[in-house]
Structures are given as C-alpha cells and as structure tokens.
1. Which structure, out of P, Q, was FRET efficiency 1/(1 + (r/R0)^6) of positions 206 and 238 (r between Cβ atoms, R0 = 25 Å, to 0.05) calculated from, if the result is 1.00?
2. Given a value of 42, 23, 19 for semi-axes √(5λ) of the Cα gyration tensor in Å, point me to the structure among P, Q it was derived from.
3. Comparing FRET efficiency 1/(1 + (r/R0)^6) of positions 182 and 198 (r between Cβ atoms, R0 = 35 Å, to 0.05) across P, Q, which structure shows the greatest value?
4. Which one of P, Q has mean count of other Cβ atoms within 10 Å over residues 54-61, as calculated from the coordinates, equal to 11.8?
Structure P
Amino acid sequence: MSAKNDTIGKTITVTVLLCVVCSVIVSAAAVLLKPQQLANKELDRRTNILAAAGLLDPSKTVNELFATITSKVIDLETGKFSEAVDPATFDVRKASRDPELSKALSRGVDIASIKRQSQYQTVYLVEKEGEVKTVILPIHGYGLWSTLYGFLAIEGDLNTVVGLGFYSHAETPGLGGEVDNPSWKALWPGKKVYDGDFSDPKIALIKGKVDPAAANAEYQIDGLSGASLTSKGVTNLVQFWMGKNGYAPFLANLKAGEV
C-alpha cells in the first residue's frame, strides 16, 4: 500500500495543498496583524520624535506626551504651512517617489544624496503660551551604506540644538552605527546651527574631538571614530536640510512670524 501511495502525482498534490494552506495562513496573519503593525510603527515614530526633543518621560505614555506636540505640513518651496496634504497620513518616502509631489535634485544641490526631494514635509512644534519652544524637523541622507532617517530638534530661537536621533539606517555596527550611541548623541544639545542668517548652516562633524576652546567649537561635533564617510554623510544631510534647499526658508518665516 505504501508503494502505491508513493507516487509522483500524490507527492505533487500533497506539496501543492501544503503550499496553499501555508499561503492562506501567512496571508491571513498579515491581514489580521496589519493594524497592529501600523500602530507599532506610529508609536515608534512618535517615540523617536519625543526622544529627539528630550521629551520622553517614563511616568507618561508616548501618546500622552505626543498630545503636547502640534504636527504641521510645510511647503519647502514657499517655507510656509500648507494644507495640501494631511499631516496624519502624509508619507514623505512615498511622496519623494511621486513626480507630482517631488523634484529631482541636481548633483551640485544634492549634498545629502537623496536624489529626489518631496515638496512637503511634516514638522512638529512644541508650543507654550502661544510661543514656539521647540521645533522638531525630519532629516535624512546617505551615509556609507545606507540612507539615515532621523529627527533634529532645535529650540525656539531656531538655532540651538535640543537633540538629534536616527531611527532607521544600516551603517556598520561599532563604526558608523555609533550614531545610535547615547554618548555621541549627548554631544549635540546646545550646539548652534547658524552663524548669521538661515541660509548657511555652519554645524558640522569634525575629525577627532572638539576642542572646547576652539573658535568654532559651538558649531562642531566629534566625528565618529573610524567612520569618516558616515561622519561626512551626517554633516551633509544636516547642512542640506537646515540650508536654503531645506528648512531655512521656513525657519526664516517662522522667525519673522510670516508662516
């Protein structure tokens, strides 16, 4: 009987049925778990925004803390708030691939190596008694092996760094991956972005350690040891997004009360 059952036809039938059953199970799991996956993704995004701004508080939930933040979309070309897209659903990664919502960058402009730039960005404001206390800005750009995605938070003076953090990258662990090191991230708060107007960001990573007595120390951050290309990439992406092709027009308008 076992010999009769051991045929090519029956083997194929069992294999096909097994594949179908497994496919149904995997597909069902993906559909059923998608809402939870999206919720976890949103929670992670909010956590990283709060972390960059130094607002995490273990005594409160992430959603409670995030309720104190206002999300707004800006048009990078005008530097003003826009209602063209919904900040709750806007996906900048998808927008950057859409020719109607983005533009290709020339090599001379694209120091962050992002190739295409969305016309819109969602920014996050912490306000108190009608005054902006903190502005949290999404940033991204290429390092050595990957595009780094993160947030840079600045104070209400629109020049002093509150914090920086990357939530997605594939840089080398122990080298470029040190962008995740809390000790290195702790070097950013208090640094200045601009020396003068908003068009020319001066903040940069340097080779080695910053000399506190140096003339430009307030604009300098220690480079990542053994990761010169990632360090250069971080400098480039921060300078791009804080420059005239990034958030500088918005920050100038915000400073002047013209957004």
Structure Q
Amino acid sequence: MGQTQTAEFAGIVFFRRDYRERDMLVKILTDNFGFKMFFVRGARKRGFRLGAAILPFTQANYFGAISTNGLSFINAAKDVEHYQNLLQDIELNAYATYLLELAAAAFGDSQPLGGWFSQLQQALSLIDRHFDPAIIVNIIEVQLLNFFGVKPNLQDCVICHQTTGAFDFSESYGGLLCAAHFHLDPRRMHLDQRTLYFLRTFAQLDLRRLNSIHVKSTTKNNLRQALDQIYDNEVGLNLKSRHFLEEMKIWPKH
C-alpha cells in the first residue's frame, strides 16, 4: 500500500499524453522525488487553469500530492517558465528529449536525483540558449555511465595509474590504457588524443561552470562514434529519441 504526502516541489515537464476523455498523464522530473507520473484531471478542457504549467519543457514550482506507489497529483503551480527554444526548434527539442529519456532510463521512476536535478536543469538551459546541443548531450552521456553500472575509469591508466601522456580507451579493461600498455588490448578503441581529452574532461565537468563550447566537427563525430560504441556494447539501450536524432542527420538541409 503506497503512501501519499502533500508537497511543494520544483519540476520540469518531460512529456504528457492524453488519458481518458478530458484528462492527462504528465511525467515530471522533480527535484526531491525524481521522475514522477502525475494524473491531471480536466487538463484537456478549454481554459484549463494549469494548462501553461503542464506544457513539455516547462519549469515551475508545483504543489500537489506525491504518491510512493502509483500516480501523483498536481493542485497548483507558480513561477512558471518555458524553455521557449526547446518548444519551437525541432532539433533542440530532439536533443532535450533524448537527454531526459536517457536520464529517466538511468535513474528510473521515483528515485531522488540529488545534485543531478540541477545538472539536468542546467543542461536543458544551455541547450535552450543554443549552446552546442550535441556536446551538452555528450557530457551528460559520459557522466550517466556510472548509473548504468559501466563506471569507466577515465582518470588514469587502469594498469599503472599514469595520468599523463597518450591514452586509449579499452572496453575490455573498463577504462584508459596508457601507451605503455596499448599492447594488452589490440581491440582497444584507437581513439585520437583530442577525443580522449574531451571524454576525460566531460567526466568531471560541472555544467554550471561552462561558459562556451568550441569543438571541431571532426572531433564531434569521433565523440559520437565513441559514445555510441560504449552505449551499444556496455549499456544496450534502445531509445526512440536517439534513433530520431540519427534520422535527423540525414534530413535535407535548407
């Protein structure tokens, strides 16, 4: 039997879908309760008073009833703000959707995220402000690997703990190999040093301290390929939003 508590909480609307004739189910990333599904009665009626507060990519302070088991409920909202560019730009929307879908897969439902709420909040804010969305997503992907149980060592050589010099990533050894130990894994990823530099930097980057992003297109492609390989081989997720991002790459440019 689940318990319910009345609470005020910060939240970011992930998605919503129609439910029954007049209602909606709204999934919100909350600061204290993780990802929660909310039942919003009457949300599909014209002039619904909380209509603006339950749009996707809306941030607000909500009041409601949080259930530990089953659907929760929203009664009121204040300080409602919209990530306008995420709503209007299909590319930015796709990256933001993937980012939250990835986080939802990493944490699951109803699991408090601690400092990760502010990290994801900042990531969405940066994408909304037109910081390179592919790189913002890469940063989150690297940092979320720990929550999928992969926990790669990107700090030093897994064999001798050397911290400087040339490195490569070894899936077999679960992290970096320095040049002296490349021979241990002929199937290492053979990444260039610039790509390795960014992977190592991303692993410990606080997005709140990020002022600008400048990454060459070649390096961006290498980062994407490296992270795709790690996620495909070590995590094994099959997210619709990721497939959509891949499809967007082959759309005709206007």
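1. Attributed to the structure labelled P.
2. Among P, Q, the structure yielding 42, 23, 19 for semi-axes √(5λ) of the Cα gyration tensor in Å is P.
3. Q
4. Corresponding structure: P.
Values quoted throughout were computed directly from the atomic coordinates according to the rules given, and no laboratory measurement underlies them. As the structure is a computational prediction, the values presented were derived from the model and not from experiment. Cβ atoms are built from the backbone, for glycine too; each structure is taken alone.
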